[in-house]
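Presented below are the structures under discussion, each in the form of C-alpha cells.
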Structure 1
Amino acid sequence: MVPHIRLFIVALLALLMWPTTPTGAPPAVADAMADAASALLSSLNADQRSKASFAFDDANRFDFHFIPRARRGVPLKELTPEQRDRAHALVKTGLSMRGYTTATTIIDLENVLHAIEPPRTGPNAFVRDPDLYFVSVFGTPSPKDPWGWRFEGHHISVNFTVAGGRPVAWAPNFFGANPAVVRDGPKQGTRALREEEDKGRALVAALDASQRAKAVINAEAPRDIITMANQEVTALAPAGIAMKEMTPAQKRLLEALLDVYVGRVAADIGKSRFERLEKADMDAITFAWAGTLDVGGPHYYRVQGPTFLIEYDNTQNDANHIHSVWRDFNGDFGRDILREHYKTVAH
C-alpha cells in the first residue's frame with residue numbers, strides 16, 4: 001500500500017471513531033485559537049490593535065482576496081519579533097504542520113518574485129514583500145459568542161469562524177504559488193503546491209479513455225479560477241465524472257486529492273470536515289479537468305460536491321502560476337452555520 005493512501009485510511013478510521021458533533025471541531029481547537037488570538041491582541045499597542053481588531057459583523061470579514069493589494073489588518077511588517085511569533089502561533093492553531101509549511105513557502109516566494117521581476121513604478125505599483133501579510137481578528141475571542149480571524153496576503157487567505165466554542169468554518173481557504181516551479185536561483189526546484197498539481201494529474205491519468213472523455217470538459221483551461229474572490233459562491237454547472245463512476249483505485253486517488261485540501265487545516269478541523277463530506281454523499285462528488293494533460297502546459301481542475309467546491313488553475317505566466325481554493329456553498333465565513341447557531345443559542 002502506498003504511503004499516502006495508508007495515511008489517508010488511518011486518518012479516516014480515526015475520524016470514524018471520533019465523537020461526532022454537528023457544529024464543528026472539538027472545543028480544544030477553539031480554545032487554542034482564542035488563547036493565541038488573545039495573546040496576540042494583548043501584545044499590540046493601541047495603534048496596532050486598532051488595525052487588527054474589527055467587529056464580528058464588519059464587512060471586511062467577507063472581503064477576502066489573493067492578489068497583492070492594500071489590505072485592512074495589522075501587517076507582519078509592523079510587528080515586533082515577539083508579536084510576529086504570536087501571529088504565527090495563531091496561524092498554527094488553524095493550519096496543520098503541512099499547511100503551515102506550505103503557507104511559509106508561499107510567503108517566501110515573494111523574495112523570488114522580487115528578484116526576478118522588473119521594478120514596478122507608479123501610484124498603483126505593489127511591492128513584493130514577505131512581511132505584507134496581515135492578521136485580522138473579528139469580534140472578541142470567546143467560548144460562547146461568535147468570532148473569527150483571518151491571515152491574508154498575496155496568494156494566501158485563510159479564514160476561520162468560531163461559534164459556541166467550536167470552529168465551524170475554515171473557508172474560503174486559498175493558496176497560490178508564483179512561480180509554481182522556481183526555475184532558477186538558489187531556490188530552484190521549489191514547488192509550494194506540488195501535491196495540489198501532482199494528485200490532480202495522478203487522478204486524470206488513472207482514468208480510462210471513456211472516463212477521461214467525460215472528465216475533460218474543455219480542451220482549453222480558463223484563465224483563472226472561475227469563482228475568483230467572489231464573496232458568495234454557488235455550485236458550478238454539473239460537469240466531469242462522478243466518484244460513483246470510478247473504480248475503487250480511482251476513488252482512492254480522488255480521496256487523496258481531497259486530503260491535500262482538507263489536510264491544510266488542523267487535524268481536528270479536518271476530521272469534522274470529512275464527517276460532513278460523508279453525510280453529504282461522497283459518491284456525488286465530481287472531478288473535472290480542462291486544458292492540456294501535458295506537464296508544463298495550461299491546465300485546470302475542479303472537485304465539486306453537494307456542499308463544497310475545489311478549484312485549481314495553472315495558466316498564468318506560461319502555466320507557472322497556480323491558484324487553488326476551497327469554497328463552501330453553505331459555510332463560507334460561517335454564514336449558514338451561524339444562522340443555525342443563532343436559532344439555537346440565546347444571544
Structure 2
Amino acid sequence: MRGSLLSETKPGIPPRGLRLTVAHDADEQAANLSAWNQRYDQIAPGRFLGAINELWLDEIQFYLEKTSHALRQSCVVWPDSFWFGLPRCEGAEGSIDGNRLHDNAIAIKPGNEEFQLVTPASYDIMGIAVKDEVLERYGEALEIADLPKLLRRQEVLLVDLRQKHGFWHFLDQTLGELANNPLTATHEAALKALSQDLIDGLTDLLVGVRPPPAPTTAQQNHRRIVARAQDYLFSHQHEAISVMDLCEKLYVSRRTLQNSFQDVLEITPLAYLKFIRLNAIRRELKNPASPYRTVQDVAAAWGFWHMGQFAADYSRLFCERPSEALRSRFQ
C-alpha cells in the first residue's frame with residue numbers, strides 16, 4: 001500500500017466556508033487540506049512554500065493548491081466522494097500513479113482509495129471533491145447510467161483543452177471573488193447557486209471525455225516495479241534499504257530499476273531513497289511524541305552513519321539545519 005494512510009484518522013467534514021492556509025513545510029501543507037489523509041515528501045532542494053485556498057459547500061469541496069517544490073504525495077480523499085484534479089500544467093507535468101497529467105488531462109480518484117501524485121516545482125492544481133450521490137443524480141440527468149462506476153475505470157481522462165482552461169479560470173475567479181467578499185458565503189441562496197454552477201461546469205467538462213492512450217507494456221512493467229519497490233520500502237521504513245536491496249527483493253537489474261524510477265517518478269532510485277529517509281527524519285524531529293531525543297539518534301535510526309554528510313544533505317534539501325527542526329518540537 002506504499003505506506004498506507006487508510007488506517008490513519010482525520011477530522012470529519014468541516015463547516016461551510018472559505019479557508020486560506022499558507023505552509024512553509026511540505027507536511028504542514030499536506031495537513032492543511034481539510035478531511036483528507038495525506039503525506040507529502042519534498043523531493044527537490046529548497047525552502048518550501050505552499051498555499052491552499054479552499055471552499056466547502058454542503059456536498060462539494062473545491063480548492064486551489066500551490067506548491068513551490070517537487071513533491072511525492074500520498075493521498076486519500078474523504079469517503080463516499082469523487083475527486084477531480086485539474087492541473088494548470090504551464091510548465092512541467094505531474095502524474096497520478098504513474099499516469100502523466102498532460103495539459104488537456106484531468107485526474108480522477110474515488111474517496112477512501114489511496115493514490116500517489118508526483119508534482120513538479122511551481123505547481124498549481126485545482127481540486128474538486130463531490131459526493132457520490134451528487135454525481136449519480138447528475139449522471140441520471142445526463143442519461144449516463146451509474147456515472148461513478150464509469151469514472152472508477154480511469155485515473156486520467158482527456159478533455160477539451162479550451163473548455164478545461166475556461167473552467168479552471170471560472171474556479172479561480174470564484175475563489176478570488178469569495179475571498180474579496182466573504183459575506184457572500186453566508187447567504188444560502190448564493191451558495192446554492194454556486195454549487196449548481198460548479199456541478200454544471202464539472203459535468204459539462206465530463207461530456208465527451210476520452211481515455212488516454214493505453215500504456216505500453218514497458219510502462220506497465222515500470223509502474224509495477226516502482227509500486228512494489230514502494231510497498232517494500234514503506235513496510236521496512238526503519239531499515240537502511242539500499243538500491244541493491246531493492247534489486248534483490250524485486251528480482252530486477254539495477255538498470256531496470258533505474259529506468260522504472262526515471263519513467264514513473266522522474267528521479268533515480270538512489271535519490272528517491274535518500275529523499276524519503278530525509279523527509280521521514282524531518283517528521284521525526286518535529287514530532288513531540290518521538291522517542292528520539294537527539295538529531296544523532298534520529299539520523300542513526302534511519303541509517304545515516306556519517307553525521308556531517310547527513311547534516312549537509314538535510315540542510316541542502318530543506319534549507320534548515322536538523323537542530324532547527326528539533327527545536328521546533330519544543331516551541
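Please compute relative contact order in percent (Cα under 8 Å, 6 or more apart) for structures 1, 2 and give me the label with the greatest value.
Between 1, 2, the highest calculated value is found for 1.
Which of 1, 2 yields 1.8 for distance in nm of label points 7 Å out along Cα→Cβ at positions 73 and 201, as computed? Don't skip to the answer; put the middle values down first.
On the way: 1: 3.1; 2: 1.8.
Derived from 2, not from the others.
Looking just at distance in nm of label points 7 Å out along Cα→Cβ at positions 105 and 297, which of the labels 1, 2 belongs to the structure with the highest value? Write out the running numbers ahead of the final one.
Working: 1: 2.6; 2: 4.4.
By distance in nm of label points 7 Å out along Cα→Cβ at positions 105 and 297, the leading structure of 1, 2 is 2.
Starting from the value 0.00: which structure in 1, 2 was FRET efficiency 1/(1 + (r/R0)^6) of positions 49 and 289 (r between Cβ atoms, R0 = 25 Å, to 0.05) calculated from?
This figure was derived from 1.
No value in this document is a laboratory result; all are computed from the given coordinates. Small disclaimer: the values here were computed from a predicted structure and weren't measured. Cβ atoms are built from the backbone, for glycine too; each structure is taken alone.
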